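See the structures that follow.
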Structure 1
Amino acid sequence: MQKNKNLQKMTQFLRYWVLKSTTKAGSGHPSSCLSGIELMTVLFFDNILKYDIKNPDNVLNDHIFFSKGHAAPLFYSLFAGAGAIKNEKLNTLRNIDSNLEGHPTPRFPYTKGATGSLGQGLSIGVGTALSIKWLEGLKNNVFVFLGDSEMAEGSIWEAIQIASFYKLNNLIAVLDVNKLGQRGRTMYGHNVKSYKKKLESFGWETIVIDGHSIKQVQKAYKKALNSNKPFMIIAKTIKGKGVKLMENKNGWHGKALSQKQFNQVVGSLGDVDKNFQLNIAKPEDRKHSVQSQALSVEIDNDYKKGDKIATRKVYGKSLSKIYPDFPEIVSLDAEVSNSTYAKDFANNYPGRFFEMFIAEQNMVGVALGLSIRGKIPFVSSFAAFLTRAFDQIRMSQYSLDQANIKFVGSHAGVSIGEDGPSQMGLEDISMFRSILKSIIFYPCDAVSMEKLTKIAAKNKGIYYIRTTRADTPVLYNKDEEFEVGGHKVLKKSEKDKIALIGAGITLHESLKAYQSLLKKGINVRVIDLYSIKPINKKKLLNSLKGIKKVITIEDHFPAGGLGEAIESSLSDQDVRIFKIAVKKIPRSGSKKDLLEYEDISEKAIIKKVEEIL
């Protein structure tokens with residue numbers, strides 16, 4: 001009984017500081033925090049969450065993700081209540097020099113994944129739980145706090161399905177059904193039975209409770225911890241609970257109390273101990289056995305110059321070859337591993353491969369969760385299909401050092417041929433270029449593919465490797481070296497007046513054009529821009545010495561592609577740039593026909609060179 005009194009005192013503490021911090025900030029989402037206070041109080045302070053507040057990186061810690069990221073003031077107040085931060089720090093909420101941001105990011109050390117764009121936290125939780133259970137042999141639990149509005153997001157249901165498929169009984173979600181969204185009633189309002197029916201049909205175990213009854217919340221967590229399935233606590237709550245001014249009323253989403261209103265309502269919270277604290281239970285060494293991984297698989301990647309092989313076909317072999325050097329590698333694929341050739345890694349290291357099915361948004365969120373646990377996820381799909389997960393990709397950059405994800409997009413450009421425009425990645429370079437600090441590689445042959453895959457694995461951060469469907473000849477010796485920001489000059493003479501800069505498939509078209517132009521007595525320089533982002537400007541200028549005209553050739557739309565990358569890099573130089581890119585809506589056809597239709601073929605390059613000269 002005494003314990004529940006303490007929990008009740010903590011709810012008063014939390015309500016006070018949620019209101020005070022948002023009032024001081026002049027913005028925030030206090031009403032969304034108030035509905036979840038009992039749910040989070042029991043989780044944090046009733047021996048449910050196991051967490052070492054002195055060591056947020058302790059691998060034995062449970063994880064808590066606020067998918068309902070706008071409830072950040074509650075998240076911060078909970079750690080103040082645990083003594084992890086000083087109460088006064090809560091008054092810096094949303095300040096430019098504070099790490100208590102409007103939605104949680106890892107600038108606050110107890111946040112492991114950035115949330116706030118709704119519908120993503122559960123996927124991150126799935127990835128974290130997947131790593132803990134199937135790769136690490138630990139029994140840590142992963143808790144995800146969800147809002148009912150985000151249950152309309154498809155990515156949530158993608159995560160729900162995959163959690164059931166992988167039997168993640170260490171994943172516990174808490175659904176705050178407060179009925180009101182940003183502009184009014186949510187899709188199902190307080191119809192908690194509807195959520196229960198849907199979730200159980202997806203293979204989850206559930207319980208429906210009054211989210212403001214501490215006893216019911218305690219009972220729910222006890223049941224969840226003993227479940228052999230992923231578990232969802234479906235809590236019927238009141239938005240703005242505890243503050244009559246905003247309780248169950250529309251128009252209070254994302255709205256803070258004025259100082260006058262705060263002074264009026266604070267007395268209704270009861271006798272608040274503004275410095276009250278409770279302890280979070282320490283983590284335990286909870287282990288179980290996992291399937292052991294083979295230490296290494298013999299991979300013979302002896303590529304010889306002139307051999308023809310598609311870079312996509314080299315991907316899985318390259319990953320397999322480097323795995324012994326990088327045992328934290330994990331491969332995720334969206335049911336196209338026989339096309340991306342992730343299948344080769346899956347066959348060699350089945351325990352390190354996870355099929356994500358055709359659910360790319362969830363796949364990216366899962367990758368972030370795996371990354372949070374120190375894994376190196378390689379995420380593969382068609383380049384075109386990765387674009388539908390752009391929100392998850394862009395959000396991963398806000399997870400800062402936690403985001404160590406390598407994306408591999410196959411079937412890039414019109415050169416894929418007959419499948420037609422729906423399958424052609426023509427926006428992918430632009431998309432990944434827009435991600436801050438991202439690295440983009442576009443290998444042209446088997447050797448560069450293998451070497452660049454290893455560089456991506458070795459270095460932390462968000463990498464994108466663009467692969468080609470068609471077989472292309474090997475250009476490099478196996479001892480050739482590559483680097484972030486690098487390029488290769490493949491053809492050069494003192495007579496060169498124009499440089500052709502391509503990557504991937506268009507590099508090979510440029511080399512064909514070079515041979516044809518040479519027969520006409522026209523010398524051009526040919527450069528392989530295998531690193532599209534970043535570009536080493538100093539080295540590029542050295543490679544372009546004596547050249548005042550550059551033609552960029554790319555199997556990508558003009559906006560944001562290779563041409564604009566070069567244009568941006570050389571904007572302050574006396575160099576004229578001519579961009580050849582995909583400028584027509586593509587159609588089905590052979591690779592040869594489509595390259596010519598889009599004017600990015602050998603013939604088009606020759607024509608452009610002759611026009612310029």
Structure 2
Amino acid sequence: MCGFVFIINKHKKISLNKMNLMSNLIKHRGPNDYSTYHDKNISVFFHRLSLRDLSYGGRQPYLTPSKKYLLCFNGEIYNCDEIKKKLKKKIFSSTSDTEILAQAFDEFGLKAIKIIKGMYSIVLYDFKKKTVYGIRDKFGIKPLYYFHDKNSFIFSSEIKPLLSYKKNNNRINAEAVNDYFFKGYLGHNKNTFFKKIESVKPANILTFSNKIDKKKYYDFNKLKKTNITSNKLNKMITKTVSTHLITDRKVGLFLSGGVDSTAIALYMKENLKKKFDIFYYNFLGFNNLEMTNVKKISKKLDLKFNKFTITPEYVIDNFDKIIKKIESPITSIRLFGIDGLYNIAKKKNHSVILEGHGSDEMLGGYDYNFLPFLLDYYMNDTQKVDKYLSKFFKKIEIENFKKTILNQGLSTTDGVPYFDKNFFIKKEYIKNEKKLIKGNNLKNSQYKDITKIKLPRMLQYTDRLSMSHGIETRVPFLDDDLAEVLFNLDNSRKYKGNESKYLIKSLFKPQGQFFKKIIYSKKRTITDPQREWFRRGKLSDFIYDNLHSSGFKNMGFFDQNYIKKYFDNYKRTSPLSSFNLMQIVSFYRFYKIFIK
């Protein structure tokens with residue numbers, strides 16, 4: 001929806017020229033409108049992506065009716081109609097969710113956050129108290145960063161403006177680097193890769209007056225166990241998708257051919273009752289089942305099919321561009337396909353895209369989640385678990401699952417470990433962390449994916465890539481109510497035998513054999529050619545050149561000789577994973593771009 005820079009002047013005021021330079025670094029987030037606010041205490045720069053009420057009725061920064069607060073808000077509030085019913089004010093001058101949100105804060109103060117449902121980063125300035133509040137949505141869909149020194153306190157929708165403010169002082173945050181390589185975490189807490197630049201954590205309110213205070217306002221793990229029938233879930237998803245389609249702009253869908261995006265396609269078709277665009281990427285010379293499914297689905301539902309093809313040359317040419325957009329290292333060449341799709345969507349005048357993110361995390365849909373489920377089912381009787389697993393998996397796969405349950409962030413989604421401590425000069429390997437949820441292995445595994453591993457990384461990638469093209473991505477499976485219900489289901493509702501997410505899959509039964517065949521088609525372990533492209537050809541040469549460079553050696557993080565030998569062996573054998581190589585090379589490119 002937007003991008004903003006919100007500056008609180010503590011002592012020395014930042015020059016207008018410098019503030020404009022900071023603001024221009026995020027103008028891609030809001031191509032439809034630009035506005036500012038200045039007084040002796042604060043300066044605000046707002047770039048708007050107009051999606052609901054294209055008039056100036058939703059223009060920000062927004063002064064609340066009582067003039068108590070100044071509001072900056074990035075995202076979407078999906079339950080505006082419900083909020084309206086709770087407000088004393090009944091007549092509004094626009095259909096913008098900004099006006100409703102402003103009125104809610106006027107009437108309820110910070111308690112308004114209890115009735116808000118959606119994706120958002122909010123900055124609220126209290127003129128009387130001279131206090132600023134930074135609020136981030138429950139799952140961290142929308143970003144909110146901050147930096148402070150003796151002169152200023154600054155909120156920003158991206159990191160680049162904050163780096164511009166503290167120019168030539170970009171120091172690496174060793175803790176974030178350690179988390180990334182030794183735990184597999186990215187974007188999971190307040191840390192960024194930059195020293196002194198922090199993130200407001202999901203479901204948190206940050207308060208700044210004379211000092212910083214932080215308070216968590218929500219924890220989905222503390223909610224009671226839920227139960228729901230297929231019929232009620234169907235109605236719930238119908239309602240959720242319909243609210244995520246509310247916009248005055250063109251809407252499309254990124255369709256992968258899997259369970260989650262296919263479900264959204266069906267619900268979108270039901271709600272829109274017309275043709276809409278779907279987007280899919282593939283890899284040059286790499287045919288897969290997913291693309292076949294996407295073509296079949298688009299034909300069956302009479303949708304407009306759009307494809308982007310990734311080549312090794314495209315990856316090389318855009319490697320640094322993607323890292324600049326995302327503001328962190330990357331983990332997969334699939335991101336180049338996603339970025340390519342946003343480019344096509346923008347050319348076709350799309351401003352909103354729906355994606356199926358979040359379902360795997362909320363329902364334990366990754367392959368390695370199956371072992372925690374079995375441990376719960378057999379009450380930690382490992383002999384029974386091993387006997388059951390042996391029916392479906394090879395011995396090496398079972399061993400990989402066991403390694404993953406100890407170090408979940410250091411394996412791929414199908415349980416293949418990729419970590420090698422010998423890559424690093426300082427071997428600060430951090431061993432097992434305590435369980436976050438006692439008594440339920442599956443929910444513990446899910447909670448890690450949601451709060452530390454999969455979801456934070458995916459949401460950071462999605463926000464930066466979409467907003468770099470002036471497009472807002474919406475994720476219905478992370479709707480507040482739906483996500484709560486799915487996560488807090490009993491384990492038996494998430495798995496049936498060895499079938500994950502069967503409750504979602506059961507919704508396809510009324511759709512007939514066509515969709516049943518697609519949804520239950522055998523999953524492929526390899527979904528892209530990254531592993532092979534790193535072994536031979538131009539992309540392999542690119543990896544080789546980076547690993548052998550003097551800049552790579554001089555970073556001081558990696559044992560270059562060991563990695564060079566590892567890569568030589570990688571090219572000769574049939575490697576299990578290329579994840580670690582992408583981590584290392586992208587971190588080096590990130591370091592060159594942002595640090596030195």
Structure 3
Amino acid sequence: MALDEQTLINLEVLQNSRTGRVEGSLLGVIDLTKTPMGSRLIRKWLSQPRLELPELLKRQEAVAWAVEETMVRASLIALFSKMSDIERLINRIGSGVALPREVVTLRRSLETMPSLVSSLENARVPSWLQIGLKPFPDIAALVAGAIFDEPSSNPGDGNVIKPKFSEELDSLRSASKDATQFLANLERAEQENTGIKSLKVGYNKVFGYYIEVSNANLPQVPPEYIRKQTLVGGERFITPELKEYEALILNAKERIEELEVSLFKQVCRQIAGESEHILALATAIARLDVIAGLAAAAVRHNFVRPELDEGLRIEIKDGRHPVVEQSLGGGVFIPNDTELDNNEAQIVILTGPNMAGKSTYLKQVALIVLLAQTGSFVPAGKAHIGLVDRIFTRIGAREDLASGQSTFMVEMVETANILNNATPRSLLVLDEIGRGTSTYDGLSIARAVAEYIHNNARTNAKTLFATHYHEMVELAAYLPKVRNYNVAVSENKGEVVFLRKIVPGGADKSYGIHVAQMAGLPRGVVHRAHEVLVDLEAKGNNKSGPGAKNRRPAPTTLQISLFGEKSPVLEELENLQVDSLTPLEALNKLYELQNKARGQ
């Protein structure tokens with residue numbers, strides 16, 4: 001399923017729209033994976049729901065298995081917690097840019113595989129979850145024998161390759177160690193031989209190793225000392241023996257660096273030889289991690305397995321919004337039912353006050369369908385989902401100043417996209433269509449959009465349509481597949497309580513002033529708003545009366561006929577069902593009418 005960016009934002013699938021963080025989003029609730037590979041895969045599943053029923057049933061069976069196998073699931077989650085990003089690590093190793101510590105990290109992840117495979121032996125795990133799931137003991141043993149558990153950052157530093165892995169490297173290290181020990185003892189031996197207690201043996205990168213003697217002790221310098229450098233306070237000397245050991249140490253160090261780098265690359269090449277199979281392992285771990293995570297979420301949040309088919313009906317019993325429910329705490333969220341059917345209850349017109357929960361209800365239905373089409377269990381008492389090909393949403397007010405689009409223009413562009421691309425298998429979530437313009441314009445657009453969705457055979461999508469235009473409830477009188485629902489409210493002596501329950505019928509109030517009072521508007525503003533409302537309602541009632549709904553304002557200007565007496569072409573044009581034509585049929589019809597007009 002292709003979910004456009006705006007739908008992902010409106011439904012807060014991957015991140016909270018207010019904070020931009022994962023917390024407070026669907027992903028934040030449903031993602032209980034433990035590995036980086038699993039985290040990436042669940043994100044992909046949520047943003048790209050599937051359309052194939054067999055694939056979804058396969059995922060459902062796997063989640064159901066993980067729900068039932070409590071001990072196995074707990075064991076898997078514990079093992080996944082010890083695993084690093086195998087996919088990223090093997091790609092870095094294959095590219096030749098991995099650090100020694102990353103190779104050790106891969107080894108530690110591979111060392112958990114025997115326990116993981118063992119935990120699944122008698123667990124009746126679905127066969128497709130086991131594809132690619134195998135240990136790599138040879139690779140783990142290779143790394144364990146070659147590289148220190150806590151290696152230095154760069155090969156060549158002398159603390160990457162373990163002893164006994166390379167005889168040549170061990171020999172060089174031994175020779176270098178002996179020479180270093182000789183130099184450590186040389187200073188004390190030369191002090192005793194010369195009687196110069198202040199004699200020092202040192203090293204710098206320019207002159208190498210040297211024996212330093214102060215000016216006061218120069219008469220005691222033995223004749224075999226060779227002057228190397230003159231200082232302000234003394235002289236530096238070398239001896240043939242010192243030069244020999246210097247060459248041995250420096251050559252050994254350089255060779256150790258070269259050999260260690262070469263051996264590390266050799267180990268990486270051997271690991272990279274298995275990269276294809278290790279990547280398959282990473283994919284298998286990701287799948288299993290996601291299934292275990294979805295099962296854990298289902299148990300934790302009391303989700304149920306939905307019934308899926310390729311029909312045109314969506315029926316949800318006691319549905320809940322997965323994110324809002326968690327933010328409110330257990331037992332607080334009020335569940336609601338949903339019935340949508342292309343043949344009977346295609347469009348639900350949902351009216352009710354501000355802050356009563358209309359938007360939450362709309363989003364929860366869309367999220368339940370989305371979760372069902374990832375293979376997940378869903379937050380409901382019971383659910384029957386006929387697979388949808390797209391989920392379209394038009395929610396909220398926003399502007400696009402960079403492209404010069406006002407809030408209303410953005411709303412209309414998004415609505416146009418929905419009407420032009422929706423199909424009978426789509427699910428439309430429309431919240432307050434037409435609210436960005438004047439009341440009459442907005443109501444006219446909202447009504448026309450609902451009629452178009454109902455009557456156009458190419459669109460004809462299941463639709464949840466929330467609106468503050470109470471006049472929209474009249475659609476149910478002449479559109480057979482429209483159903484009216486509203487959010488129940490309890491009102492007693494001016495006190496309003498939102499019951500959060502979706503019930504049949506249309507609402508006749510918005511309670512906007514009550515919401516304004518809840519928001520903290522000054523009392524004087526609230527009282528004045530009540531007075532203005534009473535006045536406006538009185539004027540509206542005076543204008544109403546018998547036949548008022550059927551009266552239309554007289555036109556302010558006369559429309560002059562362009563054709564004079566009505567022609568057959570004009571009559572045919574007026575009777576043409578434009579909405580039912582394909583673009584090609586419309587073009588052909590236009591040519592046909594043009595030719596008829598020319599022939600008159």
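Each reported figure results from applying straightforward, stated rules to the coordinates on display, with no laboratory input. Quick caveat, the model's predicted, so the values are computed rather than measured. Cβ atoms are built from the backbone, for glycine too; each structure is taken alone.
What to note about this one:
- At a computed 15.6, 51 (Rg and Dmax of the Cα atoms in Å, for residues 10-169 alone), which of 1, 2, 3: 2
- Taking Kirkwood radius over Cα pairs in Å, for residues 194-233 alone as the criterion, the top structure among 1, 2, 3 is 2, with the largest value.
- Comparison of 1, 2, 3 - label where percent of Cα pairs over 37 Å apart is highest: 3
- Test item: distance in nm of label points 7 Å out along Cα→Cβ at positions 58 and 82 calculated as 1.9, pick one of 1, 2, 3: 2
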